[in-house]
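Take a look at these structures.
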Structure 1
Amino acid sequence: MEKIVIGIDVSKEKLDFCLQQGEKVLQEIVVENTTSAIIRSLRSILKEFQLEVSNLLLCAEYTGQYTYPLACACDELLVDLWLENPTQIKHSSGIQRGKNDRLDARKIAAYAIRFQDRKKIFSLPEKNIVSLKQLISERDMYVCDKAKYQGQLTDQKRFMSQEDYQRKSKRLKNLVKELDESIAQIDREITRLIDEDETLRRQHELLCSVDGIGERIAVKMIVETNAFRDFDNGRQFCCHAGVAPFKYDSGNTIRSRNRVSNRADKTIKALLHMAALAVATRKKEGELQVYYARKVAEGKNKMSVLNAVRAKLVLRMFAVIKNNQQYKQNYDFALA
């Protein structure tokens, strides 16, 4: 039996389902975006069309936390779920005039029918990984707010009366103090989650052994790679993080230098940049600091060299995880 594909347009409050088999649209329904409502709808579909679970494929655009109830429902019913990059679907669907949720669901269903051979079945990460991701997101929010309030403390002093500034600074300092306490509490929770999980603890230890890699970037790498299960090698992750350079050529007229793509995860790229900057420009001599100084002395662009350092850090992190060994600066390949 030919598979029935359900294209799903995900929004905060509802899901638009488009059931399609081959070129024929079988049904279109709207479902509340809750795990229980999705489970009821999928069971009803399986019963109505007399389907086995293996004959059903769900495809949706990955929209972050809004896809969580859908992922939980599919995990419970053991239904295949394919979460695709929205940009991939957009650029594979031709020219589109007008937009609504129903048409988007049809577009996603048609994409899934056409490219079934490329599907990547999504599975929920382990509970500790999900918890770490939520904690990191919350921590980043508090750090951003803290920087905003601290900026008010320093920038506004010269532009208001002394009495007004003192009252305002007192309130801001209270807010900053509360944020510091919340950030410290989250840090303790992150440490506890890592220490209680043997795999995460070992991976964290290995990553921190790499020169230039600290606590924050180690935790972020574990979460971003789903404990190094979602990427086969460091080169794939370099592409994901916007570190891998690409060629831009066309005919005889366009000859651009290789450059990184803007389609990347900017949060991990920013952390990698800070790590590369710290390890390459510090006063203490190290392997990457020597590499950076040598390449700059040869006339290489500083940002290009820093990007190469970022890539080296990624490759080293993947190497220590793969080999299950702490990083050794003077690694002897002959002995290996």
Structure 2
Amino acid sequence: MINVALLGLGNVARAFARYIANHKLPIQILALADSTGGVLVSSNDQAHRAIALKESGSSIAEIAPGNLIRDKKDFIDSLPEARAQFLIESLPTNLSSGQPALDLIQSALARGLHVVTVDKGPLVHGLDALKKAADAAASRIGFSGTTGVAAPDEIWSSRVLEIRGVLNGTTNHILTEMQERGLSFSEAMARAQADGIAEPDPSLDIEGWDTAAKILILAKDLMGAKTRIDEVSRIGIGAEIKSLIQTARERKGRVRLVGRARIWQGRVRVSVAPKIVTEDSPFYSVSGTSKAALFRTEEKGETLAFAKSGRDAISQIILDDIQKIASQTGRE
């Protein structure tokens, strides 16, 4: 049995809790925390009751006022004694500073907890520091859920020269609707929001920030990039994308929002922009909310990886990270 704590109780964490229950996985939830505080629980049944109340509109402070741990740092400090082995962190992403999750993850790693996160902010601003904290405490950090597409295992021993990827399911869905159904940008956006694919405020997606964060994390992890997120060249999509779609159609191509990291003049350059891709591109057939990334390495050439969007997909990614770390550390 693997014991976990959930920090952040939004859609991702609740979907993960349902996923492990539906699949009867040997994972025990021993603690939960939201923005109002945290609580320790003694069984999955208690955890799921708390999550059900959370989904009905209650907060942890309302669910367990007598046992509430108000300070998140105190919550982290309580986890080793509660026998938690993993912290699953899914707080709302703060791309401006990565806080407060960055400090909380670092604290958890320092206390010997393994961390699996889907939160891009801490990785954008503190990936190197988090790796050092993990190494110092013999703990591990998994973050496959922050990059849209996980790097294939077979490239880890290779020197990565370039990464290109369609990494944001929302923008890819909007572009697919515009190109395959002839919808306007506003129509495609409204449909994506109605279907729960796009957020009520979709700016992080359509302005390219989400793709920028994902490609930057990959570049930092695989290429040693020192680029800050405000240095990423970034062009998103909007109503004006219609003219590029028309040009792509004339060239028998399609438009995709592509993140790219490459070595140029001795530095890793990171960018996001809509690109016309033709039938010979691996991104040509990546439609809807699907994602893909191409990794070009010095030793092995090009390796292509794909990923799906959706709550089951991200739950499986979290599970994969947990199981990989558990197998590496003998905690299965």
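Any read-out appearing in this document is the output of simple, stated calculations on the displayed coordinates, not a laboratory observation. All figures in this text were calculated on a predicted structure; none of them were measured in a lab. Cβ atoms are built from the backbone, for glycine too; each structure is taken alone.
Using Rg and Dmax of the Cα atoms in Å as the calculated read-out, with 24.7, 78 as its value, let me know the right label among 1, 2. Comparing all candidates, it corresponds to 1. Kindly point out which one of 1, 2 the value 12 was derived from, the read-out being relative contact order in percent (Cα under 8 Å, 6 or more apart). The correct label is 1.
From which structure (1, 2) was FRET efficiency 1/(1 + (r/R0)^6) of positions 61 and 133 (r between Cβ atoms, R0 = 25 Å, to 0.05) calculated, if the value obtained is 0.85?
So the calculation was done on 1.
Set 1, 2, criterion distance in nm of label points 7 Å out along Cα→Cβ at positions 37 and 269: the highest-scoring structure is 2. Out of 1, 2, which one gives -12500 for helix-only ellipticity at 222 nm (-39500 (n - 2.57) for each DSSP H run of 4 or more, over all residues; to 500) as computed from the coordinates? This figure was derived from 2.
Hey, mean count of other Cβ atoms within 10 Å over residues 77-84 derived from one of 1, 2 reads 18.8; which structure? Comparing all candidates, it corresponds to 1. In this comparison of 1, 2, the computed figure 0.15 for FRET efficiency 1/(1 + (r/R0)^6) of positions 165 and 205 (r between Cβ atoms, R0 = 35 Å, to 0.05) is attributed to 1. Which one of 1, 2 has FRET efficiency 1/(1 + (r/R0)^6) of positions 101 and 309 (r between Cβ atoms, R0 = 35 Å, to 0.05), as calculated from the coordinates, equal to 0.95? Computed on structure 2. From which structure (1, 2) was distance in nm of label points 7 Å out along Cα→Cβ at positions 109 and 157 calculated, if the value obtained is 6.4? Source structure: 1.
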